[in-house]
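J.: Please go over the structures that come below.
Taken together, the values in this text are just the output of simple stated rules run on the coordinates, not laboratory data. Predicted model, so just to flag it, every value in this text is computed and none were measured. Cβ atoms are built from the backbone, for glycine too; each structure is taken alone.
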Structure P
Amino acid sequence: MAEFRFCPMCASALAWQSRSEDGGEVSRLRCTSCDYTHWNNPTPVLAGIVEVDGKILLARNAAWTGRRFALITGFMEAGETPQEGIGREILEETSLQVTALKLIGVYDFKRMNQVIIAYHAHAQGVVSLSPELVEYQLLAPHDLICWPAGTGYALADWLRTQNIEPRFMTWEEREAMSRDT
């Protein structure tokens, strides 16, 4: 993740400075001239466990190497609710229309400085992928294998609601998938 080096307000250098805030002493990137503070707050990301005719859709992003498949995800847009956002993302990326949504949970994804808001989405229609995605799979819930990060934990929590004990792949298996072509 790129680190900010210059102030977006006046273009002066940013520097790590400690100050007392409500919760105590905190170090943040601050402008050396205009006192702008770069808060570096986590970005909200929406994730959908998309169910179509009893199967779960996993997709492969065009930018990824290997054959890793994951949930449908995307960034929330200004002015929309998380529910509207995940419905929009599913429609944009798969052409599927969401018919019902249920919140699964909210997950910290520190490695990417994100907060994932995950939903189970019932959807209908014919899958037609956006250029962002290159391949998809429809899997029965009992055939799903979770990954040990981010949205993989949301998938595991959803599987438990279906009385299915989740299976997790190891990091080594995940890395091997990223090298496959």
Structure Q
Amino acid sequence: MPTNPLYLLRVNARELLRQPGTDRSITVELAPGDLGIDDARITGDIAVDLVATSNIDGIVVSGEVAMPWRAPCRRCLTDVRGTAGVEVDELYQDDVSDEDAYAIEGDQIDLAPAVREYVLLELPDDPLCRDDCAGICPVCGIDRNTASCECDTSVRDERWAALDDLRLDDS
């Protein structure tokens, strides 16, 4: 096994391009630090399961990148856990003719930057523990999912306070 785990994310492009239709499987689990990611939301290894397939236009890299995560609920602050997975479908070409394709530089394709990008984009920013999460009371701080309180949490705009005394004659 190579000393640097990122070597596992390098694909020999010349070897694949010699015979269109050949493929190479890339299956590896990496620690977030190996990819230069320092994010406390990631709670385990990042699973990379990709296949690089050559065709007459270049090399298509497809598969999935997945990682376990943990973050606080944006309403009640309880821990929310999950697994984020994202489908990968990228094209690499010697002479870029497709606007969505990446250039093959040298004889290898380095998949580490793409995997890093997919991981960081797929992590949830503000998860919910459940869709109907009631959150915490802004007055007393009780978790409204487990208990109730009698706090007045109505929002009052003092600019409209003069209308509270208005009585209309509806006769």
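J.: Distance in nm of label points 7 Å out along Cα→Cβ at positions 32 and 88 computed as 1.8: which structure among P, Q?
T.: Q
J.: May I pose another question? If FRET efficiency 1/(1 + (r/R0)^6) of positions 24 and 40 (r between Cβ atoms, R0 = 35 Å, to 0.05) is computed to be 1.00, which of P, Q is the source?
T.: Label of the source structure: P.
J.: If distance in nm of label points 7 Å out along Cα→Cβ at positions 96 and 152 comes out at 6.1 when worked out from the coordinates, which of P, Q was used?
T.: Clearly, the read-out refers to Q.
J.: Out of P, Q, which structure matches -2500 when helix-only ellipticity at 222 nm (-39500 (n - 2.57) for each DSSP H run of 4 or more, over all residues; to 500) is calculated?
T.: Q
J.: With distance in nm of label points 7 Å out along Cα→Cβ at positions 56 and 112 as the yardstick, tell me which of P, Q scores highest.
T.: Q
J.: Could you tell me which structure in P, Q was used to calculate relative contact order in percent (Cα under 8 Å, 6 or more apart) as 18?
T.: Q
J.: Shifting gears a bit: Which of P, Q yields 53 for percent of Cα pairs over 16 Å apart, for residues 48-135 alone, as computed?
T.: P
J.: Given a value of 0.30 for FRET efficiency 1/(1 + (r/R0)^6) of positions 16 and 120 (r between Cβ atoms, R0 = 35 Å, to 0.05), point me to the structure among P, Q it was derived from.
T.: P
J.: Among the shown structures P, Q, from which was the value 89, 39, 22 of Cα extents along the principal axes in Å calculated?
T.: Source structure for this number: Q.
J.: Continuing with this model, one more query. If distance in nm of label points 7 Å out along Cα→Cβ at positions 8 and 104 is calculated from each of P, Q, which structure is the one that comes out at 3.0?
T.: The read-out was computed on structure P.
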